[in-house]
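So, here's a batch of structures to check.
We did not get these values from a lab; they are worked out from the coordinates using the rules stated. Please read all numbers here as calculations on a predicted model, not as lab measurements. Cβ atoms are built from the backbone, for glycine too; each structure is taken alone.
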Structure P
Amino acid sequence: MDIGSRLELFVDRFLIDEMSNVQLRLHPPQLASSVNQPFCAYSTVIKNGDIYRMYYRSGVSGYDGDPRETYCYAESRDGVHWTTPDLGIHEINGNRSNNAIMANTPWVAHNFTPFLDTRPGVATDERYKALAGVHKGGGLFAFVSDDGIHWKKLRDEPVIRSSDFAFDSQNVSFWSEGEGCYVCYFRTWNTPHGRLRTISRITSPDFVNWTEALPMNPNKPGEHLYTNGTHPYFRAAHIYIALPTRFLPDRGDSTDIVFMTTRGGNRCDRTFLEAFIRPGLDPERWGNRANYAALNVVPTGPAEMSIYVRDMRYILRTDGFVSINASFAGGEMVTKPIRFKGKELVVNFSTSASGSIRVEAQTPAGEPIPGYALADCPEIIGDAIERVVSWRSGSDLSRLSGQPVRLRFVMKDADLCSLRFR
């Protein structure tokens, strides 16, 4: 497989051929701090340049399409401290002094979900897009904006209609760089395990004309997936991260957040069935609708990513969703044959003081390539988001660029999160 110079995360077995005494290990995020602006209901966080933009539902919600529902806007320079600007766009209760970007619009203010359109050549006044609506209001409407604050309908009628779908959850969409189309993930009901809340997807070349829905079927028996939170990973857009809310009505309507990935199409990877984010000690976190992750994992530091769940911020190591983990006893992993572009191998890794990683470049048949054998690689020790791998002859791999090779990682008390060639 040709990976070029793109970043590859070990969130699945895409690159992995063999593992011996190592495992794929899920790393739950750590609670960092409370957020001074709650991410209520269906929320979205977008980082554009130096500004973080937060979109969240506010107002009293008695039912889907309640006219009191509004969508509001907050922003931040660091992803930690948030302000709510006085936008003066909509009048609410006779007052325009508010931060609402969507108000007095039944149905669409229930689940307004924007994204920053990265499609090459996208018009400036449409660089932000959004889908919103529920079936009772006719379906999903498309919205566009040039600044992410002032929005207009792309067309008056819904762009996605169906009597089979409620659309009353968060309907997420984005431009897929790898698939060359717009993609929308939304909640449906039919699964091989019966009538469970699940996830389907549709695609579009222009954000107006959409295909028929394809089921993803990621559910396990008895498991409802209430939201999906699917989005391209900000460092590797060909990998989509999904943080669905798992809903268990037979356990007091309790919820938690799970981790899934997909690389496009209707195939979804559920390597990990355990919770990614548990409800925790607070009894209020164990009820229905108590654990919705805001759409998008965003960088909040050179080595840190943030995930927002209502009024809490969780952090993870950059690329650190999953690692190939070796215990003190040691083990190894060998990749499938790959072709790369570049002259250096860069790894995101962590070892203990007594741990290590060594790397061997092999032929597709598994024979060590002279100069890049395991014995030629000094032990890699430490902790780094980016570390260039070297052998006795140096780090230059350019003579292998474009040729099929395997990589063998021999590890001890270590974690390997990602790799790339450059």
Structure Q
Amino acid sequence: MQPTPPGPVPAITHEDRDRAFDRLRVLRARGGRGGWNRLWLLWLLIGPGILVMLGENDAPSMLAYSATGAQFGIGFFLPFIVLTFVMAFVVQEMTVRLGAACHRGHAELIFDRFGSFWGWFALGDLLLGNFLTLIAEFIGVRAGLGYFGISPIIAVGGAFLVLAGVVMTGRYWTWERLTLMLAAGNLLFIPIAIFSHPSWGAAGHAFLTWQPMPSRWNNQTWLILVADIGATVTPWMLFFQQGAVVDKGLTPQDIGLGRFDTLLGATLAALAACATIIITAPLHAHPMPWAHYQAAQFAQALRPWLGGWGAGLFAFAIFDAGLLAAIAIATSSAYALGEVLHRPHSLNQPFREGGTFYGVLLAGAAVAAAIVLIPGMPLETMVLIVNVIAVLAMPPALLFLYLLVNDRQVIGEARASRGLNLATLLVVLALLGAGLFYAVSVLRG
């Protein structure tokens, strides 16, 4: 009996060559000795974790933290924000192991393991939430640059052009380094907090004692509480980081540094979030109605404490947060849809090879940007509501993640430990509880 001739050998693509080059650099760094080689290896492998965490410190999130500081000052919410980032690390660590172990995106795994019904459910949930969040990001861009007198059409249109330029480089490494540069802008909130001369004693006391929850509980309090949770843990993060880990080409050997990358990102993001609450805490004595929370209004109100330069940096940091998140969120949508449609979905491919991927990415951002420019849109209300929607949408996404990360056929030896399984269950219950309590508070009026 004649052996069956092998099929045609797939052509080596631009994406294959770029990823192979990146992996070769990693192998050379891992094979070397000395501290410089270890630092170089770290530099080569970090990226997805920092980007997903600082990207989640987006415009709606930073405005939610600003609203928190203005409404409640320094107290209960400082350690509470740190706790939410611990939750985020637990969740995102699982996406690192999934992506590195199976080299497949999150949406593709859901379709393959749970069927098309649940696959389309998860994808629809993601795409709707991402689109609403993209609108909120461009609201932040518009509000941040509005402080400097820049017209909305120039602010939003310019941000879209920057987004398009970053994602159209045709090289994942270039895209990742450019977005990391934008992510550094999120850390501006930390020096702003230092130069605002806050009460460090009050901040330290808040962490040491974890003061009781606010006494005046109402719909607005629940909205800010749930918005702060939604500012830290959202569905797009799962799809983005797993897609980026696959696109970067991480392997099981890289999981340890991928975990460190995520922990570093969570630490930096928590510092920036707490700094934002500290910055706006002086407004606690003169709280504004939450419907007026915009970057420009906050910056103007903070001028007596921050001065002109500090207020300007605050407004610019809000703009930067919106732009960074818009890039990451639009990319997560394109990753997920490309996985499901089995179309090329890598930032290592030029436009001619990945037209569907780049088309989805740019079209979603363009429509969201256009909506922000419609006169009379309730932009301020949408900013906090987006984070609440993220909280309500997160439990199903976490359930899929939990099942996948415990599926030995999918993840092999990188399966979650008992401790991580317990931590994940606690995170799911916390998010379910937050959404339930918020819904009850709304129904009770």
Comparing FRET efficiency 1/(1 + (r/R0)^6) of positions 92 and 316 (r between Cβ atoms, R0 = 30 Å, to 0.05) across structures P, Q, which is largest? Q
Any idea which of P, Q comes out highest on distance in nm of label points 7 Å out along Cα→Cβ at positions 204 and 348? Q
Of the structures labelled P, Q, which one yields 0 when helix-only ellipticity at 222 nm (-39500 (n - 2.57) for each DSSP H run of 4 or more, over all residues; to 500) is computed from its coordinates? P
A value of 17 was computed for relative contact order in percent (Cα under 8 Å, 6 or more apart); which of P, Q is the source structure? P
For mean projected area of the Cα convex hull in nm², which structure out of P, Q has the highest calculated value? Q
Looking just at mean count of other Cβ atoms within 10 Å over residues 156-163, which of the labels P, Q belongs to the structure with the highest value? Q
